[in-house]
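These notes open a run of structures that come right after.
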Structure 1
Amino acid sequence: MILETVSAVVLGVVLSWAALRSLPGRLPARRTVFGTGALGGLFGASLMHSVLGGDHEAAVIVGAVLIAAVTVSLLIRPRSRRLRRSAAA
């Protein structure tokens with residue numbers, strides 16, 4: 001259980017780092033993204049461990065990474081768009 005938890009947190013941080021590298025302008029502060037990835041991985045490991053049981057370590061880690069990816073993706077801001085005024089206004 002400890003190894004699952006540590007590996008899920010580490011993979012959540014690695015996922016956050018990859019998101020920050022690929023989408024630097026569309027994410028909030030680095031600290032927020034890293035915290036969200038780590039906590040998403042921790043929550044995912046806890047949830048998957050309770051759903052699947054202790055016999056499926058690899059599936060718990062995969063599920064934890066997927067949940068961490070979902071939580072980090074919720075932080076992505078939309079691209080900035082200029083507001084256009086209509087011709088009637």
Structure 2
Amino acid sequence: MKITDNLKNELLQNPKTIESVTVLYKKKKQYEGVLSLVNENPFEVKIFDKDNKDEEEMEHFINFEKAIEISVAHFDGTISVFKDLEVD
């Protein structure tokens with residue numbers, strides 16, 4: 001998935017307004033949780049899923065190269081969806 005300026009701005013500018021982030025990978029693998037880390041340079045994002053029973057998967061660094069969709073839900077009820085437009 002291409003890291004666009006819109007995606008970066010969504011995650012960097014107001015992280016306290018973000019309720020949760022959902023990442024969908026190929027083969028229906030999905031991670032959902034709250035932001036626990038956002039770095040601008042290099043751009044990296046980690047989410048924390050407290051409901052995940054597998055302790056090794058509670059914290060997840062988003063792999064933008066493999067992600068096909070990222071949804072960002074805000075506390076005000078708005079949801080932003082970013083999709084991979086490239087088809088393999």
Value 0.95, calculated as FRET efficiency 1/(1 + (r/R0)^6) of positions 43 and 75 (r between Cβ atoms, R0 = 25 Å, to 0.05) from one of 1, 2, is from structure 1
Hey, helix-only ellipticity at 222 nm (-39500 (n - 2.57) for each DSSP H run of 4 or more, over all residues; to 500) derived from one of 1, 2 reads -23500; which structure?
-> 1
Consider the structures 1, 2: one of them gives 36 for relative contact order in percent (Cα under 8 Å, 6 or more apart) as calculated from the coordinates. Say which.
-> 1
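We did not get these values from a lab; they are worked out from the coordinates using the rules stated. Since the structure is predicted, the reported quantities are computational estimates derived from the model, not experimental observations. Cβ atoms are built from the backbone, for glycine too; each structure is taken alone.
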